[in-house]
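Multiple structures follow.
We did not get these values from a lab; they are worked out from the coordinates using the rules stated. None of the values given here were measured: they were computed from a predicted structure. Cβ atoms are built from the backbone, for glycine too; each structure is taken alone.
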Structure P
Amino acid sequence: MKKGIWVLILVLCVSIGSQLYAASLSVTGSVKHPLNLSLEDLAWFNPIRVQLNEVMKDGSYRGAWFYYGVPLKALLETAFIDKEETAFSKKIDLAILVRNSEGQEVALSWGEIFYKNSADVIIASSATPIRPHHGCSSCHKPEVYNRYMNQFDREIGFPKLVVACDGYADRSIENIVSIEVIDPAPAMQAVKSEEFFSPSFVVTGDVNTDLTVKDLSGFPRKDMRVIHMGEGRGYHGIDDYSGVLFEKILEKARPEPGLSKAFLISASDGYRALFSYGEIFLNRAEENILIADTQNGKKIEEGGKFVFVPSDDLMSDRDVKALEKIEVIDLKRKPGLTFIGVGSGDTDLVTMEAVTAMARADAFICPPDIKKRFGKYMGDKPVLLDIYDYIAPVMKKRYPELSREELVKKVENNWVEIADLIKTGLKKGKNVAILDYGDPTVWSASEYIMEHFDKDMMDIIPGLSSFNVAGALLERHTGCKGSIILTTSTNILENKPLFEAAAGKGETLSIFMASKDMPGLVEFFKASYEADTPVHIAYRAGYSGSEKVVRTDLEGILDTYEAEKEKNLFLLFIGPCLEASAKAHRH
């Protein structure tokens, strides 16, 4: 086993650090309709052409290109951004986090996509080079111009994020695999107050120097004429503002550079707007964002004393009056282990949260049938192993010569080695996801891995358990006595007094993993329940086309079980509440 795990560690180190991904792209997060798109799918959208001169901020050059693709705005509108209900309903504080197969993450603001021209940001699926009409030999030496000209022969990884409005192309990353809509401050309050005023503002968060600004003296001033056009109230005239460029304020706070960072601008009443790092430091319009203290020649007092004014927006809704706080936040997620419940059976039983979590993952652990059913959400990210290959029943078949004590030790060692494999990936900055049947907290192999990780290292995404689906198949509330007890056959047989008491009160038992102990269970049932107590068996709950419910009683349970081919995917219910005449419990 140890040799096998070290081979897997080698696979992990190589595969999630190299380009093994299919050209597929997910759009998830705060959206109603998550998308999973191939390059062929992108071709169904109306393409546009933009030019990108790929000069990076460090001075390097990667060619000039015509890129053809779909406006990111169109993809987000198709997915339909759906902000969760919070105290602040406007979308202007949302962020868009774009991630590529190498783990690079780039933040964009909702405003720079929806309050700018659609061609500013596209998802490209093809490109053609813009080669110089004349050679460079007359102005550069071969060692210089060959380096520039060779850029046109490089292979571009698609899909590619193209931020055409940026002066530098650092945010235009290749091989993108996920686009996630994020609400970075869902718990932040927005309270209307009669006194709408803030005498100062602070710059805080991910900065080297916290800053409190009470006046703009000491900063170089800038005048700016601004047209006001709001989404709600339309045209509101033209104003002349005077103040300080936002960039100059940030120079004193000294935030660390980072393409995944953003600035959350908020007022004293909780009104807020978000701006991305690239929007401020890479955009050609970086000198058009002002913090003003003067409007039309007068000091701002009403709705003041400072106003944040992004004059380049097509709509003025990101203007923030009574500016109180500028918070620098990093949207980049720390690498972690995610346990994802993919539901019971059909892919349409998976939650949107699970789809979003799959999009964030760099590598998966899951059985082959889950990979087959959910591959469209997983792309071609590597599957490291199947934890169900290492559970006790499988290992017992693989090593029949082992004693019980030896088998238990071997299985425990398996979990330790698998946990070490996962930790290797996390140290490399990769997100690892375990995809599990139903809900990973309800009798799954995931629980054996959870024991080896601190809570702050992992996240659990709940799934729809087969119990929930089976309850729908039974078409009734099964707890007429007030309780439904979820248990396993092993637990019943090891705790008989407990379940004898439950049976005596007529409580309903819902039994998982009953196949290995069926004869013993039937013997227990017959000693604990009346002979005519109804038994319902839900087979393949959640697998449409093959799911069914067989209704019998204690006398017929064993014959019914023997007659069915399915011996694993079933859930057994027993109790008088299953009778057709039983009334639902009144809470």
Structure Q
Amino acid sequence: MAFPILNVAIDFENNGTFTDVSAYLMHFKINRGSSRVDGPLIRYEAGTCELKLNNSDRRFDPSNGSGPYTLPSGSAASGIQQAACSITQVVGHGFSVAVASTDPETIEASLRDSTVATSTSTSYTCAKPTGTASGDILVAYQSADWGNASSMSTPTGGATWQPLTSRDAGANNLHSKVWWKVAGASEPSTYTFAQASGSDGVTIVAAIRDASGTPTFDSTDNPGTAYFDTPSLVPSGTADYEMRFVSAVGGGSGASWDWTATDSYTEAEDAQSTSFTTASMAHKSLSGLSSGSGGTLVKPMRPVRVRAIWNSVTYDLFRGYVDAWKVIWDGPNYSEVTVPCTDAFKIFSNFDRRSTDAVSAPSELSSARVSRILDNAGWSASLRSIATGDVTLQATTLDGNLMDELLITNETEVGELYVTADGKVFFRNRAAINNDSRSTTSQATFGDAGGSELPYTDLTLASDDTQLVNRVIITRVGGSEQVAEDTASQEEFLVRTWERSDLLFNSDSSALNMAQWVLSLSAQPEQRFETITIMPQSDESNLFPQSLNRLIGDRITIRRRPPGGGDMIEQDYFIRGIEHDASPAGPWYTTWTLQSSAAGGSFFLIGDSTRGRLDLNPLGF
């Protein structure tokens, strides 16, 4: 096992194409869910992420008009495009190559065909693309993993091949070269390529018809990732034809590629050599590509994605939007940029309907109401995970702030509503905490005795009146006041009131049931653990699966043996908030905000051996 590879990507062009900026990552801190549980109704906050990036070359400086994340004024650009590899690789290259049309006014260049070859020999052949004709432009992309780039000598066969561009990760590491030529009248059926002894190589040859001139190109490195960028190009004309090449080593055999995240690029070749080198090519006509006004792409509200790749599995940690680019200079040669980000709740919080935007919502389940609100915002159905609600809400007119509507809906349900690590709006009904296995069965035990108990780094204990309530007053919208109170608790702790008058129950009896439920949970103070922190690198094989897999609502067990002796404290808790604080080389800390299972997950269940006793387990509602 090893420390996870951290992958940070930003959609600078706001078009669904993410650029990997992991090489510049210095630190991140992510918070999702609730940061504090102070009552029976948990309000999940907007997820946040703060990135710290190295900005010494000014690439993340919004005032830098010539940085890599800009568009030239008056020119069209094809955008950074990204391919996903099925296996995390150690080192990789990404190339973009564009060929101009012979007549941009009337003719569009096009891909005639492409071929691929893999080999571990010092000399091997790759077939000529089918249909290649005199005057076509041929582009050959070659990568190998061993020896030196100098061993990849000029290919032979037919008209002379010309070097176009190359990248080299060093001796006995990945090196890639791109060659090109204009096809002659007598091209052979195959072309011969050379590489160093012991190399594991891949070659892709493409033939472009109705093309002219020396191809334009750019390239980039893709170290330690499964997400491979190919750079944006400024084409020579709107009828250019473009090819994107990627290659990588270090992930072992069996790799495959996926280009579906690109802006309509079509995958043509996907190759895995004997063991080590893998490569792929996608292509697209740029016909109709429009000109841009230029300027920086380093702007607020650009989509951000943070992932961790551990043990060849990719885990989403955060998906949201840039709030700001805060550039700090330290002397003449060093700069950092802090990038605070917020998830989709920021979009909903800023969505205030005009008076003419209000829509009628009939009496319906809470889940239908959540979906109706998201529809009203134009939020994609693919970015939702909505469970069927348990509560029927009264009819209403949806107006005002969209986020407020979502929160009131969820709090009437007493459910869970937050944005997941991969950017989906997630809604879970109130019964799930008592029905879903991940909430009814402990997913892990953390303790201080070693052995089967997973180690923790810090544990905060609270014994206070934060969650103490002995008079509950709930008045549904348009309804009558409903009161539940515990006089014995009031005599011991004085009166402590919890009141709501904005919930959307469709009957007063439902409001009374909720008041009684809140009282059953809160009439007595509770000694509890508020947060637990683990340091996954202290026990990688056992703790990183916990750090990366645990979800909001998961149930865990905590054991604490007090200093000086006494009985062990053991209690189950629900995870209500998740924080990651990490740097690329460590350390990594994961902190979970906790809610005692006694305050929400101990209700009466018929037939349950431990929760089926009326004298010990309160009734839910």
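A value of -7000 was computed for helix-only ellipticity at 222 nm (-39500 (n - 2.57) for each DSSP H run of 4 or more, over all residues; to 500); which of P, Q is the source structure? Of the structures listed, the value fits P. Look at distance in nm of label points 7 Å out along Cα→Cβ at positions 358 and 374 for each of P, Q: the largest one is in Q. Can you say which of P, Q returns 0.15 when FRET efficiency 1/(1 + (r/R0)^6) of positions 182 and 310 (r between Cβ atoms, R0 = 35 Å, to 0.05) is computed? Among P, Q, the structure yielding 0.15 for FRET efficiency 1/(1 + (r/R0)^6) of positions 182 and 310 (r between Cβ atoms, R0 = 35 Å, to 0.05) is Q.
Have a look at P, Q and say which one yields 0.65 for FRET efficiency 1/(1 + (r/R0)^6) of positions 70 and 446 (r between Cβ atoms, R0 = 41 Å, to 0.05), as calculated. Corresponding structure: P.
With relative contact order in percent (Cα under 8 Å, 6 or more apart) computed over the structures P, Q, the top value is the one for Q, the highest of the group.
Highest-scoring entry among P, Q, by mean count of other Cβ atoms within 10 Å over residues 222-229, is Q.
Kindly point out which one of P, Q the value 2.7 was derived from, the read-out being distance in nm of label points 7 Å out along Cα→Cβ at positions 302 and 326. It was calculated from structure P.
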